[in-house]
Structure 1
């Protein structure tokens, strides 16, 4: 099984603005913290995903991937607006640990402009990612859906991954508008979705399976299992439960053949992982 979305954080030496007020996460989470969870749940590979707009973090994550048996790929960060982006990406891919770089992500929901993705320099950066065969992960909320949809339409040969199912507002039972947006994303063949981060979009202390199942079932119906993949979002998931809470829900809602896709095949294909 593959966990297609997890993070390592080191607040003892790095400041993460998004961690403010989240006491359970204000300690280091390293491979040693995740390994017992993976072994308990039968997960053998992971995709390590960026948490900061930092090239230093990308380089550190690539080193971690090289040193950690279960990290199969990295979704890092580069400045898509950088005029020297081509050189930066080339240097990353040709570095000693460049083989682990599988994709790029930018936390667009933190940008003041909801149309940040549509800036000409960002669009040019995305074209470069397409040329070198990297994936682009969308981490967005409802505010940025329109820009993400337009961007995916403009780059039909670039593979996009929609993280956290577009961060639906589960705690307020907003379903219909999210459902419509997921149908729009699914209509674009170059977009797949991660079933990740759903527990933290619900009420952390009181969510039930009934709250989450409609969203999981809608993703399966809309995208099909071959375009869905599981991600734990560890350690962020710990704010709303255990590592395996979402994994168990997925196992209960998908057939055995569908689980093969969601828990292995999709991530292997999209991130071009070694089998």
Structure 2
């Protein structure tokens, strides 16, 4: 079934419940942007890749940044039109896009890079962002670490209630051997992590329909990401644990701030 088909109705609320308050997330990112490039916000352009429903972009618009949202999911972008200007939205693959302009900041938030399942896709994303940045400006992205994904697979199911409807989220570690090309099998892990989303939706007759969707994610070791960023000619400004600052082997959500040199 198509990803985020029915689940999109509940997506924003669940993202907010799982993560920190939106103002904290945006404040954190705003501080990073201003730290490395202290410029008037109205003069800074941002490209948010995997922008989803545009809730983060909406907050950056309020701060007077110029922001463009890019996403591969048309349904997400249709929802994003409620939050940011339609002319600032583009339907494109974050691993292969050409916007014929450069942006001062490229942003990929809420571990959206983890939706790229193979290492080759991560490499292509870094190439695309480097191409769309001017010298000395920055890429900011965050990951769920492998430690975090392994923890989630050991947790009990997560339940969320929406009036008469209920959502159950479970994560499983999957073997993707049969779904990768021969090249990817040589160079990438053949495992990924899959959210199984069960939606119990109340029907008009009072019964419940069970709808299932899946969302896949993957991550890679921090040292591997650092090495690749350097290979792609990025300068690593900072790597930090979103919750505790200093990164360690039990960090769950890690931010990378890198600049184009």
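Structure values in brief
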{"read-out": "At a computed -11000 (helix-only ellipticity at 222 nm (-39500 (n - 2.57) for each DSSP H run of 4 or more, over all residues; to 500)), which of 1, 2", "value": "1"}
{"read-out": "Source structure (of 1, 2) for distance in nm of label points 7 Å out along Cα→Cβ at positions 19 and 51, computed value 1.5", "value": "2"}
{"read-out": "P(r) over Cα pairs in 10 Å bins from 0, in percent derived as 6, 29, 37, 22, 6, 1, 0 - corresponding label from 1, 2", "value": "2"}
{"read-out": "Identity of the structure behind 36, 18, 14 (criterion: semi-axes √(5λ) of the Cα gyration tensor in Å, for residues 123-234 alone, calculated), options 1, 2", "value": "2"}
{"read-out": "Read-out FRET efficiency 1/(1 + (r/R0)^6) of positions 163 and 243 (r between Cβ atoms, R0 = 35 Å, to 0.05), computed value 1.00, structure in 1, 2", "value": "1"}
{"read-out": "When mean count of other Cβ atoms within 10 Å over residues 115-122 is computed for each of 1, 2, the largest belongs to", "value": "2"}
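None of the figures in this text is laboratory data; all of them are computed from the coordinates on show. Note that the structure is predicted; figures quoted are calculated from it, not measured. Cβ atoms are built from the backbone, for glycine too; each structure is taken alone.
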